[in-house]
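Next up: the structures, one after another.
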Structure P
Amino acid sequence: MGFSNSSLLIYYSMYGLFLSVIGTVLGFILSFPFTKAIQQSQKKIIALPEWPIMHTANTFIVITLIIILSVLTSMSAARKTLTGLPAEDKKDKRKHNKTSILEKIPHLWNKFSFGMKWTIRDASYHKTRIILGIISVCGSFMLLMIGFGTPDSINSLTKKSYSDEFTYSYKYTLNPAVDQRSVNELNKELDGQLIETLQARVAFAENDVYHKPITVFSDGNFINLKTVDGEIIKDDGIYITEGMANSVNAKKDDFIKVFPSFSNQTYTFKIAGIIPSSMPQSLYIKNKCFMSSGATFKPTSILSKKYIGFKDDGRISQTVNVKHQEDNLIDFSHAISGVFTLMKVIAFILVIIVLYNLGVLSFLERTNEYNTFRVLGFHYDEIRKLASFESILILVFGALLGLPFGFKFLSVYCDTFSNDTIKIYPNILAINLLIVCTTITICSLIIILLLSMRIKKIDMIKALK
């Protein structure tokens, strides 16, 4: 029709421009109600005078990058069709004599059905489409595993900390003025376990000094920490939690120096083990080992399952109910659940939109082939099976990549919630992992069904022209 290549290039680039502008503007507008909803959930655990919604320059940088990338992608796709003569663009440029890697393994290739062979050959012609589909499924797995796995990880932390590692019900902070004899009597009354929590400067290396908490505890039944090797804490040295060890690059059998606050003394201990505990991140040492170095054990708290009101006993300055701490952690998990629900919805939409669009693209490219099969005597059910092989292939490979990458991404995401006092270990329940796999599988099967239904609607006369 006489249009120049530059005019066509600009024209088709406008598709990327208009769609990206509409999408980013719509996303920017929707970000306000979504942010407001998330803020409402956070108000339960964080007290702030105001909750303004603010966007930094990064927001607009991201919007600009999305628009630029969309335009460049459209230009790249259009440019490929503008090279050469128009008549040549109508030809099928695929190299049909090209063999796939699997075809070079006869013993394996001959075991495949005709449909599988056709799908593999077609996939070798359209690698980009297959890769995009696999990335889409893999990305959906990653988002869904974060959506389900992060709350599971926090709930697992709660159970592990308050049911397995620490089994006391009340923590009694002792009055600093109380004498050791009274402390021992109170501990006997409570059938408790004595602990001393002290702040100290800890030298993990010559010029590597940090302020860290140290927990010194007596024999008892309420602290049940174990090392990564499954061993209980003994009197053979000091133990460090895994999160703290990673942050200071400390390892088992290293020697550290401890400089307690308000003291001129220095004590040297060997790290006897690494504890995979979520909270609190601390150094732990038994009182016998602590005193063997020349230090004095001065209990600051008593752990117990029995309750005594601190107002009724002058030896106690404060009582902490572990149930309240556990409830606070559960409230925190519920408060952030809205964020992860949003992730689940986004992942669901992602897999539907991307796989459907890729399926439609594949369907349009294969229209002539489907009708050729029909002319050759294939039934509609047989053609539908051929059409579904590619979607199943994408689903399988996407799942195989999505599961390990999902676990890794969940681990990285949990690390963003961790800090100097708490470390969240990644965890996802088997039932939720099954839900993730089932959700993506159902989405893929629905798309396969929708696309296969279009096969009967093909006009064979037009398609074979």
Structure Q
Amino acid sequence: MAHRQETNYVFPKTSECKPSDLDGFQWWALLAPKKTDRTAKPYFRVQSSRMKPSYFCTEYRSFDAFKLFCNSLDGIKIQSSSSTMPHKPRGQSRLERLSPEILGLIFEVSEPDGFIALSLCSQSLWALAINWAQNGYLRWRNAFSLAGTPVIYASSYLKTLPQYLYDMYPKFVTEETEEEVATPRLYGQGRTVTRSTAWFNDIVLQSHLVPVPYDGLYVQSFEQIISKANIPFRLHKNMRSSLPIMTIEKGSKWLLRNLTNNEYIRMESVMTTEGEVTVSHVGNSWLTLDMLLFWLICWRGDGRQNTWSWEQLEGYVGMTEEGIDDTLHDPTYGPLDDKFWPIWAGNWVGHSLEVVTDRELDSSWVDRTKSIETLAPKMLLTMYGLALAEGSPQARHHWESVFEQRGDVINEEHECYVSDGVTIEAKTHKKIVIGSLRVHADCLCGCEL
């Protein structure tokens, strides 16, 4: 159901951001401005991409949101078996004689393919690598967790910040004047730079890109490399099972909590078709944490809006059934940015969030689950409309499958002539039926209707 973004959309291309990266095309970065470390680049970017949030959601991408925001370690399990390759006594190589601390540093800077290739060199290296990997998620989480710290997914073109961030930085960020925000961008000139733009530039220039949590990728690399290793086939299954995998109890209930406003949204565990373990809005398995957060924490900051209230969000319409029908006839009728207006000024932008196991909360907490339930079908139609107009074939197939899971796809018989032009036969086709909308599900049906 969700998969990581393609590498050609990652921007900047290197872990560190250079001044030249701040010119040119718009890009987006997920930042935690209050979280720093004592490295040369104290800030970090979790998601850094040229893909607009609306397209990111339409293409059902993932940025490992659950691993980043999970704050209930009791609700997850790191599964692995204790089996390793049978050990045969022999002399140790120079690499094997290195201390576990030095080998740990080598493992830490290795990509998944390099990590697996190195670990398969000997029984002792495999045992050390497995022991190191079993604690890999906890080390990664301790360094990069976003639970409980303010977050914003910001555009590199921003000219203003949401009021909450102005309040957070009273000594460092002065609110822009109307003249600054309204200054047009002239042809041949660089983009308008305001105090807020300078704030964004300062953070990203001092940031590095967070490495992907490798726990799931180790298994993928193992399956690709093991066949090339001189290791008996009978050992492959046990060796694979010793690689750690993070799991969540099937059907477990969770809460996405806003610690700034004392609000929460009910979530439940899901396993995506890509094999990712995450949580989604209750009753809407397609609305994963990654996607929901993009509708809540994104900030374009073009000066034309502040964050939306929940009452304002009730007026969201998005792509209508008639709009979908128009898009089928002419893709240029597909949804533009205005159809995604809640995503450009998320009402939780700059707030501190966490995902925790379900629990009793006192009366100071406000449940926003029903608000998302009201928005969900509108979000769904809007993303389907963008998939029809500009999305990949995989995205279109994905959203058709979502409609099928929701019970919005029916089988309908049509009579048609066969190749001889005389014989008539009945064929069954799949159609998406939502209110007045009746759309042929091209990808699910696989026919040429």
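General observations
- Parent structure of the calculated result -9500, given that helix-only ellipticity at 222 nm (-39500 (n - 2.57) for each DSSP H run of 4 or more, over all residues; to 500) is the read-out and P, Q the choices: Q
- Largest in distance in nm of label points 7 Å out along Cα→Cβ at positions 16 and 72 among the labelled structures P, Q is structure Q.
- At a computed 22.1 (mean count of other Cβ atoms within 10 Å over residues 240-247), which of P, Q: P
- Which entry (P, Q) yields the derived value 5.8 for distance in nm of label points 7 Å out along Cα→Cβ at positions 32 and 376: P
- Among candidates P, Q, the computation of Rg/Rh (Cα atoms, Kirkwood Rh), for residues 352-423 alone that gave 1.32 used structure P.
- Cα Rg over 2.2 N^0.38 Å - highest-scoring structure of P, Q: P
- Value 1.2, calculated as distance in nm of label points 7 Å out along Cα→Cβ at positions 120 and 400, assigned to which of P, Q: P
Only the coordinates and a few stated rules stand behind these numbers; no lab work does. Nothing here was measured: the structure is a model prediction, and the numbers come from that model. Cβ atoms are built from the backbone, for glycine too; each structure is taken alone.
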